[in-house]
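Asker: Alright, structures below, take your time with them.
Taken together, the values in this text are just the output of simple stated rules run on the coordinates, not laboratory data. Just so we're clear, the structure is a prediction, and the values are computed from it rather than from any experiment. Cβ atoms are built from the backbone, for glycine too; each structure is taken alone.
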Structure I
Amino acid sequence: MQPFTSPLISAEALLQLRPTGDVRLIDARTGPGIAERYAEAHLEGALLVDLEHQLADTSGDPVEGGRHPLPTLAAFGEVLQQLGISPESHVVVYDDKNGANAAARFWWMLRALGHEKVQVLDGGMQAALKAGFPLGSGVETPQNAGPYPATTWQLPLADIHAVEIAAQNPQATVVDVRDAYRYQGISEPIDLIAGHIPGAINMPFSANLDENGRFRSPEALRELYQPLMADKNPGQVIIHCGSGVTACHTLLALAHAGFEIPALYVGSWGEWSRTGRDVGKA
């Protein structure tokens with residue numbers, strides 16, 4: 001079994017854990033009809049978590065906080081209680097996008113509460129099925145858990161004002177993990193304006209994965225990110241994407257490489273691009 005110090009777990013290791021029943025398995029897949037798709041088939045024992053309504057507060061205007069702002073701590077604590085997760089739980093979360101979507105976001109949110117025993121399934125649902133992990137159907141019933149003490153986000157966060165300052169500070173680095181065509185302003189499939197935050201650099205999250213869709217080794221990721229992290233504390237490096245979700249994939253990769261987790265700009269391009277601030281192009 002991989003140690004809890006690793007933010008990733010292999011499908012083979014998860015399969016070995018299954019007989020113990022000592023894991024809270026979370027399905028973080030997203031997209032249209034996800035509740036129906038989950039009920040039709042999911043990894044046996046997994047509980048569904050909803051990015052739009054449980055891992056974000058999407059009730060407000062994205063001009064203030066972006067498309068997936070964090071929920072309140074109290075609301076997230078209630079979600080964890082509903083999922084049967086206590087501070088002592090070993091949580092494994094998966095999606096079907098190599099951890100690039102809500103699995104990494106859920107991992108970051110738990111880690112930001114100080115929860116240590118949380119891992120993302122490397123390779124996602126596809127890897128588990130390939131390894132022979134059984135499927136379940138219907139809606140799983142969570143185990144009982146008491147209130148989760150969610151009191152503060154313990155990992156660094158940056159708001160739009162901090163990002164604006166950091167992007168002009170040679171001692172800090174703002175990293176945009178979106179695909180290069182979005183960063184360069186060639187086209188924008190989601191947000192209203194194409195381009196990037198002036199001063200931000202582009203390090204697409206896809207570089208975190210190997211040709212098989214698994215995370216690259218800690219050594220390879222350390223070599224990739226060492227120039228970024230060298231001589232900086234975590235607060236001087238700010239990671240963002242389109243809506244503060246995929247950015248967590250790079251935060252996960254950095255943790256896998258052994259770096260301290262830098263700051264997350266949750267509002268990301270979805271917020272910046274709606275505020276009338278300057279826009280960078282290629």
Structure II
Amino acid sequence: MKLTPEQFRAWEHKCITLLGMSGVGKTTLAHTLRRRNWFHYSGDYRIGTRYLDEPILDNIKQQAMQVPFLHNLLRSDSIYIVNNITVDNLQPVSSFLGKLGNPECGGLPLKEFKRRQKLHHEAEIAAMRDVPDFIHKARTIYGYEHFVNDAGGSVCELDDSETLRRLAEHTIILYIKASEHDEEELIKRAVSDPKPLYYREAFLDEQLALYMSERNLEYVALIDPDEFVRWMFPRLFRSRIPRYETIAREHGYTVTTEEMARLRNENDFLRLVETALERQT
């Protein structure tokens with residue numbers, strides 16, 4: 001959605017999609033806005049509670065069945081397992097994605113890793129396509145005045161023009177671009193605490209071949225899962241930047257993490273959006 005600052009100010013029910021890498025401040029901002037009559041739609045929460053709920057539970061049950069004590073209790077329906085996913089705790093989604101590599105170190109075989117990546121990709125498309133419905137629900141059911149879509153970092157990887165069209169039709173897409181300093185900090189954080197990530201299959205195949213060649217590895221099962229994520233993250237980060245920029249140029253607007261860091265309240269955010277609209281105009 002393209003608006004002038006004047007049109008944005010006059011927009012009675014503001015709807016914004018926050019786009020950018022994990023760690024740039026999307027969820028922190030959404031929490032701030034939630035206290036000021038904004039409905040916080042978390043793409044990752046929707047993925048975990050609606051579209052990957054059963055696969056996530058199946059994965060947990062499969063692990064539990066390997067424990068003899070839990071095996072018998074599950075088989076006899078004496079216990080049951082449920083997810084406790086919240087907007088602030090998305091660990092079940094992350095644990096389902098998993099990491100590629102040595103199974104003795106918690107890694108997944110390539111075929112199973114790609115299966116989970118595909119499921120996540122389909123779930124993320126579905127969750128983003130749900131945004132228009134939740135904009136309506138937020139206002140008519142819950143009584144929220146405005147709507148913020150806290151999109152996952154991999155939305156730029158969807159390669160689905162219809163999903164982007166829907167987001168752009170119903171929301172202002174705001175790309176939060178990391179400054180050079182913040183980019184370095186995000187990479188350092190990811191290296192110190194490697195977490196499961198989504199990769200486009202073509203990107204994964206290309207980088208995996210390079211990684212195994214550099215380390216003279218014959219089998220994926222020889223990969224250290226954490227070490228592979230540490231190696232991949234900077235490459236993934238930089239591969240996503242032009243994708244974010246293309247989306248912002250064609251469908252939305254750009255602000256920086258430095259500008260985001262100066263925000264203290266809803267009014268600051270609204271002024272920043274107006275500045276972004278004015279810059280691009």
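Asker: Comparing relative contact order in percent (Cα under 8 Å, 6 or more apart) across I, II, which is largest?
Answerer: Values: I: 23; II: 33.
The maximum falls on structure II.
Asker: To continue, here is another question. Say we calculate mean count of other Cβ atoms within 10 Å over residues 119-126 for every structure; which of I, II gives the highest result? Each step should come with its number before you reach the end.
Answerer: Working: I: 24.4; II: 19.0.
Comparing I, II, the top value of mean count of other Cβ atoms within 10 Å over residues 119-126 belongs to I.
Asker: Looking just at distance in nm of label points 7 Å out along Cα→Cβ at positions 71 and 231, which of the labels I, II belongs to the structure with the highest value? Walk me through the numbers before you get to the answer.
Answerer: Values: I: 4.3; II: 3.5.
Of structures I, II, the maximum of distance in nm of label points 7 Å out along Cα→Cβ at positions 71 and 231 occurs in I.
Asker: Looking just at FRET efficiency 1/(1 + (r/R0)^6) of positions 55 and 263 (r between Cβ atoms, R0 = 35 Å, to 0.05), which of the labels I, II belongs to the structure with the highest value?
Answerer: Working: I: 1.00; II: 0.45.
That would be structure I.
Asker: Hey, helix-only ellipticity at 222 nm (-39500 (n - 2.57) for each DSSP H run of 4 or more, over all residues; to 500) derived from one of I, II reads -7500; which structure?
Answerer: Values: I: -7500; II: -17500.
Value -7500 for helix-only ellipticity at 222 nm (-39500 (n - 2.57) for each DSSP H run of 4 or more, over all residues; to 500) corresponds to I out of I, II.
Asker: Could you tell me which structure in I, II was used to calculate percent of Cα pairs over 21 Å apart, for residues 79-158 alone as 47?
Answerer: Details: I: 36; II: 47.
Traced to structure II.
Asker: Related question: Could you tell me which structure in I, II was used to calculate distance in nm of label points 7 Å out along Cα→Cβ at positions 15 and 95 as 2.5? Mind dumping the intermediate values first?
Answerer: On the way: I: 2.5; II: 3.5.
Checking each candidate, the match is I.
Asker: Suppose semi-axes √(5λ) of the Cα gyration tensor in Å works out to 35, 24, 16; of I, II, which structure was it derived from? Show your work: numbers first, answer last.
Answerer: Working: I: 30, 20, 18; II: 35, 24, 16.
That value comes from structure II.
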